[in-house]
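The data blocks that follow each hold one structure.
Each reported figure results from applying straightforward, stated rules to the coordinates on display, with no laboratory input. Because the structure is a prediction, the values reported are computed rather than measured. Cβ atoms are built from the backbone, for glycine too; each structure is taken alone.
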Structure I
Amino acid sequence: MLPNDREQLAQALGQVVTKINMFHPFREGNGRTTRLFTEVLAWQHGFDINYTQAQQDAYMQASIQDDAEMMAQVFLEVLTK
């Protein structure tokens, strides 16, 4: 189970997204599916995810670099109650 604390949740989501990206399970739609999945996980733990354009760009850079810490930082910025 993912934690309800915003910082812990951001760290957990950063790890999850990085690991899912490694598998690239779908022929098309991996990024969209992963983002929807993280939105559902966040919602289940009392948070919403709201991206600005700059945060979407940061998400893409973290994804391209396969960097869980960068990804966690993005989630820390986008998670809202």
Structure II
Amino acid sequence: AEQPSVTMDRPGAGVKEIKEGDNAPDQYQRPSLAVKDWRARHLTAPDKNQQWVEIKDKYALIDIPTGTIKQMVPKAKGHK
């Protein structure tokens, strides 16, 4: 299976593909964007310095101090 990734078109930065191991855009490291109900979305528990965020059609587990994407999971069909 191919590695999940998202393509982001960022003003001034052009189109960039982001996958596991890459750095997430800065805004995704903000606590305000953390997915709080990760259990309901069948995601694994984030560590102390990690948070799940939604990036387009994926969930990404981000290491907050470094911004590194530790895991990327396609959103389940039928989830809001």
Structure III
Amino acid sequence: MANHKATQKDVRQAAKRRDRNKYYGKTTRNAIRDLKEIKTATEAGAKLTEVSSMIDKLAKRGIIHKNKAANLKSGLTKRVNAIAK
């Protein structure tokens, strides 16, 4: 365990951030899973904008890399477009 007050505070802050980041990541993964299960084009299109926004927020917060965010959004968009055909 840390001995300095500032280091102890940093440990507490890191734990909070880790829990928060884990929550955001898990929530987004669940939303992606739900989007993949949708079979109708209109529902999928509406859900895609919501999920894309969540993915962008993860990248902005530094939870995932911006290229991973782009790859996720690209794959989901392809899937939704395939449903629409």
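Using the calculated result 4.7 for distance in nm of label points 7 Å out along Cα→Cβ at positions 15 and 39, pick out the matching structure from I, II, III. The read-out comes from structure III. For which of I, II, III does percent of Cα pairs over 19 Å apart, calculated from the coordinates, equal 27? It was calculated from structure I.
One of I, II, III was used to compute helix-only ellipticity at 222 nm (-39500 (n - 2.57) for each DSSP H run of 4 or more, over all residues; to 500), and the answer was 0. Which one was it? Derived from the structure labelled II.
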